[in-house]
Structure 1
Amino acid sequence: MEKIVIEGGNRLEGEVIISGAKNSVLPLMASTILTSGVNSFTNVPDLDDVRTMSKLLVMLGAKVEYDSGNLEIDSTAINNWIAPYELVRTMRASVLVLGPLTARFGKTRVSFPGGCAIGERPIDQHLKGLELLGSKIIIEEGYIETKAKKLTGSIIPFDISTVTGTENMMLASVLAQGETILLNAACEPEVVDLANALNKMGANISGAGTDIITIKGVSKLKPIKNYEVMPDRIESGTLMVAAVLLSGDLLLKNCIFEHNGAVIGKLIEVGAEISKVSDGVRVKGTDKFKSIDFTTLPYPGFPTDMQAQLMTLMSVSKGLSIISETIFPQRYLHAGELRRMGAEIKLVGNSAVVRGVKHLSGAPIMASDLRASASLVLAGLIANGRTDISRVYHLDRGYDRLDKKLEQVGAKIWRDKE
């Protein structure tokens, strides 16, 4: 098992190319279940989650090949509708096969999903949607079974805004008979990316990016060719925070300014200088950043996936910050590790009160989930001395060589054996 080692304090300067989005490529991969033929994608990040989804598709009968950002999935021979616990337990996005398998075979057996330890993430909205489309749901022995002779379009009102729930219902309903309307749908850019891809495959989807999405069922989809995965807005945000923390100057190439509005707004409040340029976004840090309050909200609000990273920034900012986590109230496991490095953080219900300190100190720390891993890397970059971060397999689930990218712009960071 590997760990990441960081000697803190080095200023960051230069260019970083933002990789394809983890939260976009996984539903795109699941969409290939709906086709018969060879699908291909570009700008695909080299992530453990991509490898896990590839293994799941192979288990279902697909052929998958990946090479330097190019992914090819031949879905012709998919003949299995069972997604076992051994794979699904490691990645929550595996639940995205539930909708397309039901649409293609009229039945599925999918294990309840796993993933990061960031609190309860129920899939009741997925099951509610499938029932409204005409599927029977059976839950037993830790598995979800669906049965439907033919899915039929319906109005699906989500009780809460759910990204994977919205994506799963889009995947389930594109081949359903009639029209499906998703109410209170998630508005995230990754939902739009999936809708754009499905439309290129022959689907009829409108309204993606708003809270009402309409899907008119079609009889068949065709494979997609060379679809470019959107850039990862969470990787972009993480690197923006890194530039601010270390008074750096980074050009984030292939970063979409409009996808990162909430994060950019908060960093400008902190004191950063951020500008939209022709090939991305430029971020200039300051040595006098101030504390701010923020609340995580569904898009276009501040993303929960950036809460941990901004907490690291607040831990060395001037003043007092109140952070409110409304999406995953238990998503504060990183706070304990930051305290080991000298941060002053008090948890009160679903909020964290952070009083900025003059500096953090390097220490042996442990990652608990994907975004917590990124926050601890950021903490190591600003800390005095050496930081050793264990369990970095969490980081590799969702960041494409983040340590290498940081090293290229000046960080003293490397991997070592535990």
Structure 2
Amino acid sequence: MEKLIIEGGRPLYGEVKISGAKNAALPLMAATLLSPGRHILRNMPDLRDTRTFIRLLANLGVKSERTGNVLVLDTTDILHTEAPYELVKTMRASVLVLGPLLARFGKAKVSLPGGCAIGARPINFHIMGLERLGVTCKLEGGYVDAAIEGPMRGDVIYFDIPSVTGTENLLMASVLAEGTTVLKNAAKEPEIGNLVDMLNGMGANIEGRDTDRLTVHGVSSLSPADCAIIPDRIETGTYLIALAATGGAGTVTNCNPAHLPSLLEKLRDVGLRISETESTISLDWPKREDKQQRLGNVDIKTMPYPGYPTDLQAQFMALMSLSSDTCVINETIFENRFMHVAELHRMGARIKVDGHFAVVTGRGMSGLSGAQVMATDLRASSSLVIAGLAASGRTEISRIYHLERGYENLVDKLTGLGARVWKEQE
């Protein structure tokens, strides 16, 4: 097992290119099951999660070829329709094969993904929606065993709470259903828009992109896809926060600023200068001649898109640990997403947690010091990286396999910005 070593206290400068979005790539890979043939997915990130999903698809009979960031998936010969626990347990997004397998074959057996470190994410929305389409779902032995006789039939499905994977799964299930399906209070994340574009490009008829009401007019068949994955907005935000935390400046390229409206406003609110083009975001300090940079404080509340993303909460907490005052972070999405707090404490951060609130009292830009810390989940890991880059001295982060789930070439990208960072064996 490897650990990450960071010699902190160095401002980061330069450009960093953003990879394709993990959270867009996985549902697009699942959607290839809807149609036999060779599907082309471009801007595919090379991550632990995408490699796991390729293994899951291979277990179903999908053949894959990868050249650079282009992935070709041949879904012509599907051998069976079961996703076993051995693969699903490592990645919750594996449940996304449920909808497309049902749509194409009328049956699917998928292991329940169970809980995860940041909190429970039940699939009740998925099952409720599938049952509205006429699917019979049985929960037995830790599996969802789902089947339908004849075609699915469209219906109106309402989400009590916007669910990203629920919306994605039911979109894929309903594109081949008879009649019209309406998803109300659907999630509006950019990754869902990417999936809608892919499905429509395959011949689906989906209306309402980027809204909370998606109308799906069922079609009889689909064609293979040729689709590009959108830039990763969470990776984009992570590097912007890292530039800010170290007192540096730089430009994030191959990104989409429109996907991060809340973060960019928060960064402006703490006193940073943000400029945008169609595919770049640049960050700098208003008074570069002032060597004693000062971060203002700002509260955040995580919300469904376009609100502040929960996947950037931990990173922003690390940044606010360096601010000049006190702020309040309200986590409304997951009930257990403050596990990074104990590790930030080891680096000198002052944070008090009360339920789903965290009060952060900043120590100033030089207030953190390096320490040995442990990653607990993907985004918590990146918050420790940011803190380590800003801290004085040496930080060692163990269990970095979490980072490899969502950040492509992290060490190379940080090194390119001037960081002193490398991997060592535990």
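Computed from the coordinates by the stated procedures, all read-outs in this text should not be read as laboratory data. In this text, all values refer to a predicted model and were calculated from it rather than measured experimentally. Cβ atoms are built from the backbone, for glycine too; each structure is taken alone.
State the single structure among 1, 2 that was used to calculate distance in nm of label points 7 Å out along Cα→Cβ at positions 20 and 204, giving 1.7. Don't skip to the answer; put the middle values down first.
Working: 1: 2.9; 2: 1.7.
Traced to structure 2.
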- prompt: For which of the structures 1, 2 does the calculation of distance in nm of label points 7 Å out along Cα→Cβ at positions 36 and 372 return 4.6?
  reply: 1
